[in-house]
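Take a look at the structures below.
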Structure P
Amino acid sequence: MPSPKDRRSSAPPARRRAAVLAGHEARTDTAAALSEDPDPSVRAAALGALARLGELSTDRLLRALTDPDPTVRRRACDIAGRIASEEARPPPGGALLEVITEALGDPDFSVAETAAWALGEWGAASAGVPVAVLCRTARKHPDTLCREAAVASLGAIGDERALPAVLAALEDRPTVRRRAAIALAAFEDPSAEEGLRRCLEDRDWQVRQVAEELLEDQGDRTRGEQDGA
């Protein structure tokens, strides 16, 4: 483990490299020490190393989610989403989910975008307050990428309360409309199919293509169910 003197005297790139290597060489103590480094890029790298080693505690991740630097907050959101997506490690709840939801309002839009993605990775665990905040993000966030990520996550979660926000996103920019069309596949409400049919007339060819493919798939499933009856 590097001494405090070593950490002060070595340049940030060297310390960052040491943090990355710690994750590949099972040096948990080094990664933990560097997670408190004064340089945010080193802290972010150390956070990733601890996650790789399976040694990242919820408390440390919570601290990283509220780090003063957006580089660290963004990395923490990314790690939280990846942890949730690993089937062998069901995501913890409570405070962690609450802080990720709060990150949707982060002043750094890249952090908010990553937080939206992470909530989608949590799936049904994000039902409730996170869905409400995601709906608001999808409708009102000033950044297109954040709105797009929020819409995609609402589709991944599949909570019926999100359907109005996803339908409203069909009036947004092309990239958001494409995400909304894909997200509509998660809903069985007739208005979701109506929304997809509206997409067949969209001025963006990719939105039209998504709608065509999804409606065709729905038709194939319906015919299969009828044949099997």
Structure Q
Amino acid sequence: MKRIRIALVGDFDEKISTLVRLKQSIEHCRHQVPFELDATWVSTDSVEKILTMPNDHHGIWIVPGSPYKNDAGVYQVIQMARENDVPIMGSCGGFQYMILEYATNVLKIKDAGHEEINSKAVPVISKLSCSLKGQEELVLIPDKRSWLYKVLGMESITGKYYCSYGLNPAFQQRLNLSPFVFTAFSPTGEVRAFELITHRFFKGTLFQPSLDSSLGNPNPLITSFFEACS
């Protein structure tokens, strides 16, 4: 049976419940995919092994848990995956960093930054108007051509979160230009998902699919990502 290798880029800590849930969500998917799934944690201070051997993994998941031990390394991994068409998914912090990498390296937004990490930077990623730590929210999926709609088949879902930062609404229009498109929104119009439609798989969600997964009902977005890596 074919073996698919996924790099989980992040700083695992068994005391962080969201990371434990993510680890469990991968186990939920194993019986749903027609291949062996080898998902390994790669600490952000050890990303050189990904950067120097980009073909060693079939896909990359930038997991929650920002700020990371090595933020610069995370951005390098995202850029490498984007430029080399390596499947990559980001959730929560991964969503934020993937947007920021694109804003910096593709759109050339000078001094683009993350408000939580650098208060003097241009806050492309800023504090949410209302914290979503441990919260649920209605997520609207208006684009029926999007990956989210194609996988879920629904115009809205309940997103589960554990974050306080997201895309600054002031930059929403500037970033939402094909091939980089926003595909899910809060009821008040704030961005909750994106995809780079010219890429094999470059997608992110602010909500965490791993928080909505069980052994009997694996999250279909996660299994879809693994299938895209195969």
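Rule-based calculations on the coordinates, nothing more; no lab input. Worth saying up front: this structure is predicted, and the values here are computed from it rather than measured. Cβ atoms are built from the backbone, for glycine too; each structure is taken alone.
One of P, Q was used to calculate helix-only ellipticity at 222 nm (-39500 (n - 2.57) for each DSSP H run of 4 or more, over all residues; to 500), giving -8000; which? Among P, Q, the structure yielding -8000 for helix-only ellipticity at 222 nm (-39500 (n - 2.57) for each DSSP H run of 4 or more, over all residues; to 500) is Q.
For relative contact order in percent (Cα under 8 Å, 6 or more apart), the highest value in the series P, Q is held by structure Q.
For distance in nm of label points 7 Å out along Cα→Cβ at positions 84 and 148, the highest value in the series P, Q is held by structure Q.
Suppose you compute Cα Rg over 2.2 N^0.38 Å for every structure in P, Q: which one lands on 1.20? Write out the running numbers ahead of the final one.
On the way: P: 1.20; Q: 0.93.
Structure of origin is P.
Looking across P, Q, the calculation of Cα Rg over 2.2 N^0.38 Å, for residues 44-179 alone that yields 1.00 traces back to P.
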